[in-house]
Structure P
Amino acid sequence: MKICIYGAGAIGGYLGVQLARAGADISLVARGAHLAAMRERGLTLLMGDEEHTVHPRCTDDAAELGVQDYVIITLKAHSITGVIEKMQPLLGPRTRIITAVNGIPYWYFYKHGGAYENSTLESIDPGGRQWRELGAERAIGCIVYPATEIEAPGVIRHVYGNNFPLGEPSGEITGDVQRLADLFVHAGMKAPVLDRIRDEIWLKLWGNVCFNPISALSHATLDVICTDPATRALSRAIMLETQSIAESFGVKFRVDVERRIEGARKVGAHKTSMLQDLERGRPMEIDPLVTVVQEMGRLTGIATPALDSVLALVAQRARIAGLYDGATVSAGLTRAVA
């Protein structure tokens, strides 16, 4: 089983070490100082008092690796379109693509059913390129719950969590998704195969859509956002708007808003990924986490006044910092070409 992890940063590096330790044939695509360190010294994972180093194939040129059985994308979602051509040598007729990214994935309306079947969303997949050139039919959904960070080039620190729910867009339990789940479990991770993967995507996004932009604007950690009456109320308002949109697409939430906020509060003094990106001068993941919800709200005619206000502010903040070049998208689905 040949597996390429494309974008082997913090999460990708964690997966790379764990899967390599389990005996999988792993290749990593990375760049810069992180790649140089992995080539020279291997990739090290720090987990509590444990330290594990592996020496997988590492490259910045996917053409060196050939066709893979699985390609796990662990890039920030807004970066995917820019590397579509570079990923092509990895893709054969039976290759599966695992979208281990935050937010709504490019394949969302594949096997969705109903009026939106085979549609693309401009905010996350401009012009439908990911759908056409990566292939919605290749996709397996994946939600990333662990927290990890790059402590130094070539060194990943695991902070908490090991859960990676997986699921086919169709809801079927195929051999492909089950084999991948079995490998994840063998590597010491949790990988439940879900028959409603979109429900879990929205459950994760439910927090991202409000906590991320509010934290980037206020520089507050999760515990502060969830306990301060004003930011807690704003988070709740955005989450209720988001819930209405998701439910209009048939999504079912297994917890209510208050429980979801409390879960975030219990994480403690944690900086969201969007705040970390702002502080470190990295492009901010606004469209896959926030703009896409606004776009889907416009498609369904559901008003999003709280989300609209926060999105306008965080987009302006990010543009001023030179970390965002997204544009407002108009409502309207694009039908993917089969």
Structure Q
Amino acid sequence: MTTLVTGGAGLVGSHVARLLAERGDDLRIVARHTTRRDNLIALDGKVVTADLLDRAAVRRCMRGVDRVFHVAGLTSLRAAPDRLWRANVDTTRIVLEEALRAGVERVVYTSSVAAVGPAARGSTADERQPFPAVAATIPYARAKREAEVEALRLAAHGLPVVIVNPAHVFGRGDVNRSSTELVRRFLRRELPAYVDGALNVVDAQDVARGHLLADERGVPGERYILGNRNFTLDRLFADLGRLSGIEPPALKLPLPAAVALARAAEALPGRPPVTVDEVRASAQWWAFRSNKAHRELGWKPSHHEDTLQATIDWYREREPELMRLPGTRQPLALRLAGGAVHQTGSLLGRLVP
């Protein structure tokens, strides 16, 4: 069959494309002329240059296509809301409308757990959770949610589309430094502080397998969370530190203090080390259950430590001169500040009933 893949040069898309090639599909991979194509080297498929906002170009790409995997999207929390909207909502509308027009047999649309929204603190969410109000304040989550609305609208018009919602993706091959940038900054010791939050981490290869299972077994109009281990940020950084040999960030800040520092950093010239949107998103409880994907798709992720180790190894192989060596500690001033904040929090916990 002829299968069209958008975003095939990215982290998830490249793993999806490789599995489709192994399955024997005749691949047509859409990429912009500015797209980095490192992940397309030695990949058995035809690369077509097109902008997904160009409806005529997308229509040409759809000719003779049996299946569509719409993986392309923008995940940056730093991007302007209008850019996130164009890259996620407008492109999804155009690609899926043209897929419906072309009469394709099946579409797998890559959404995100951001479209589900964070869980209540201390709990986990699944596909049935109503989109929480706090998620609407995060431009990326709002854009992914609206893109899902477009997909479901077209499903109601007869498009056989299955939605997958990957959690936070780690693994090898993130040439665009998207979701694995957190690990890269950890290995470069560029995370001086953090806030209290939770994150569900899943491997890119597992997510790709979930895409193919959604194609083969998923129910059109349904969505499937593809997640693995739920980490508190405390535990995630502790595990990254243990596996890499680099001391985790020592300073855990209350959310108001972290927002104030991020706002001050944004006011300075140049690229800020962290933004207010990143801080607020990090403080949410991105914890999820993937029972539906296990039950209906037969999907089983790999061990979470293998995912962390693979991401660490990939960055050390790719940028060895930029990574800190095992045994690297946090600066003394941050360690002292972290200890003081921890002691203050413990004292307040004893004093306040």
Structure R
Amino acid sequence: MFAALKRELRKSSSLGASFFRVAATQTGMAADTDIQVLDLLDLTGEASAGQLAELMGMTSGAIAKVLNRLEASGLVQRERDKSDGRRVIVRLAQGQEALDKVRAILASLEEMWDEAVSSYDEEELALLLAFLQRSNTLARQKLAELQAVAPDKGNIFSAPLADLSRGRLVVVSAGLRLVLRTEEGLTDLYQARFEGAVPNVTVQDGVVTIRYPRRFLMLTGEQRQAVITLNRTIPWHITVQSGGSDIIAELGDLELASCEIGGVGSRIHVELPVPSGMIPVRLGGGGAEIVVRRPAGVAVQAHLKGWGSACAFDGQTHFGNNLWLQSAGFEPTAPCYYSIEVVSSGSQVTITSH
């Protein structure tokens, strides 16, 4: 009985997709995805572009193309969210004949459902409703998981930005060349391209976790590289633990909330953006080469912990086991500055501006 139920559910999903294709043909739509978006908006009243991308299982770029077509046809309207300018709100346009045709076709589907459930009593309908609500909730969760971790043939991972207001990146590895950067026009939460062994990637509630299994960490002679591009429209917390690695963080255009990078024997080069508050930066790793560059004129306070390390701070070299250093004119009451903590022994540390 259970196997038969699952088969019928799969048939229902396939027939639903076929229904949207037929509706697209009869209304002259470019694709069945256009009909599905209109149906979602008819059900919800309005949705953000990110929410539509998530519900449709599409990338931000792909949903933008659908919305461009629908807006050009006068079927939808887009506007910036007044409370959050980063969000684009989409609504159905009113008074369009083509939209009335779409609604008429969708209404015929509801008539079919009316006939299908006409013989059930209230208790049976309540059971069906509970099943469908639970099924839809699980389907949305599974769809989000597939969107978050499924790469294309070029080993590129991404996830939709949706309505996230902040992000967190966590990378755990060793022996890796890691590049963190931003890119103008990126509409996804992040994109990552990998060479060599592909790590485990998960995304949940804006937290992107990239973790190489221990069996990969023991391999020698394999060139591994990860290039991770972060969406610059939201603040990010960044945590990287990667020993024996070459880590380049080009964060000049990012809204950085915090940064923690560590790895024994690693080369760590960080380019910081203009801060929007007191931003903590924590770096470490014995025997590491650490270089931090900040925009000219940005104040910084640095605390160096560890023995046998040398620090070149704004052109002056310092030695010591527990050093507190400040940039010229630094004021602890200033609204925006970097608080840098370096926990390392036997390392060469450079903190400068550019």
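Readers should treat all values here as calculations from the given coordinates under stated rules, not as data from a laboratory. Note that the structure is predicted; figures quoted are calculated from it, not measured. Cβ atoms are built from the backbone, for glycine too; each structure is taken alone.
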Q.
I have 144 for volume of the Cα convex hull per residue in Å³, calculated from one of the structures P, Q, R. Which structure is it?
A. Q
Q: Give the label, chosen from P, Q, R, of the structure having the highest value of distance in nm of label points 7 Å out along Cα→Cβ at positions 47 and 319.
A: R
Q.
If you rank structures P, Q, R by distance in nm of label points 7 Å out along Cα→Cβ at positions 15 and 87, which sits at the top with the largest value?
A. R
